[in-house]
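Peer 1: Following this line, the structures themselves.
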Structure P
Amino acid sequence: MRGYNLIAVVNEECTHWLMCKRLKEPYLGMYNLVGGKIEPGEDGFSAAYRELFEETGITREDITLTHLLDYTFYLDDCYVEAYVGRLNKEMDVHGDENELHWMDFDENYFDTSKFAGEGTIGNILEHIQYYAEKVLL
């Protein structure tokens, strides 16, 4: 079974999510959380921090990730690990793989015409807001 991760990055003021606008399929042109593949033999946290750095320039020193939840998609033979973290300082994020954008908390992340994942993004962000006192301190 193939493994992937999604990482919800919150700015230091807890007002915006970091989203990427996909420049390739799947979900070309749609917004998604940053993330990528978990390599064979790689543990989830290592993969999350690696993907985060590769896609945004954010390092382990800039953020502490919490493993929030997992999804298993049996028909696609894959699973997705979802992580969340709050930046500990203001920083300029950058990446070559996708366009990066800071988006307000009040967007409709369940809008499947704009956001990837058939509502999964909205579900992850709702869980983060529910557990905010535990995961965004």
Structure Q
Amino acid sequence: MFPPDFVAVAAAYGDVTICEYIFFCGARNLRSYAAAMGRRMEDSPTVPHRVLPSSGGALVWGNTIEGDQLFLVDRGGGRWTVSAFRRGWADWHDTDLEFGEWFPRMLAGEIETDWMPEWPAPPYELGMVD
């Protein structure tokens, strides 16, 4: 079971771009997106986890315009933390933050300032993806 805060955002917004920088895969297409991207990511020597749809795998839920892949990694006990394959850095970046804490803090520019853009003041520009 995925974390409720992530599920709520995925269900509410669907497939959307945020400030033309981050693509967030919504609930409608998450299974096919994870299957397509998961196979590619699981073959990467930089990604240290199995990736869904592999049993027990991390969930790839979005990406940046620069090709960074965003994940939720199951830490057990219902706890999923945000991690990323940072393409430009060619590395894996783990956080200890769950989606509900990571996402708003990242958009506020409080964290990930070395690899995420400087965000404009809210409200953020959302682009619907077909």
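Peer 1: Among the shown structures P, Q, from which was the value 19.9 of mean count of other Cβ atoms within 10 Å over residues 48-55 calculated?
Peer 2: This value belongs to structure P.
Peer 1: Tell me which structure, out of P, Q, gives 19.4 once mean count of other Cβ atoms within 10 Å over residues 32-39 is calculated.
Peer 2: Derived from P, not from the others.
Peer 1: For relative contact order in percent (Cα under 8 Å, 6 or more apart), which of P, Q scores largest?
Peer 2: Once relative contact order in percent (Cα under 8 Å, 6 or more apart) is tallied for P, Q, the winner is P.
Just so you know, all these numbers are worked out from the coordinates, no wet-lab data involved. Keep in mind that what you see is a predicted model, and the values were worked out from it rather than measured. Cβ atoms are built from the backbone, for glycine too; each structure is taken alone.
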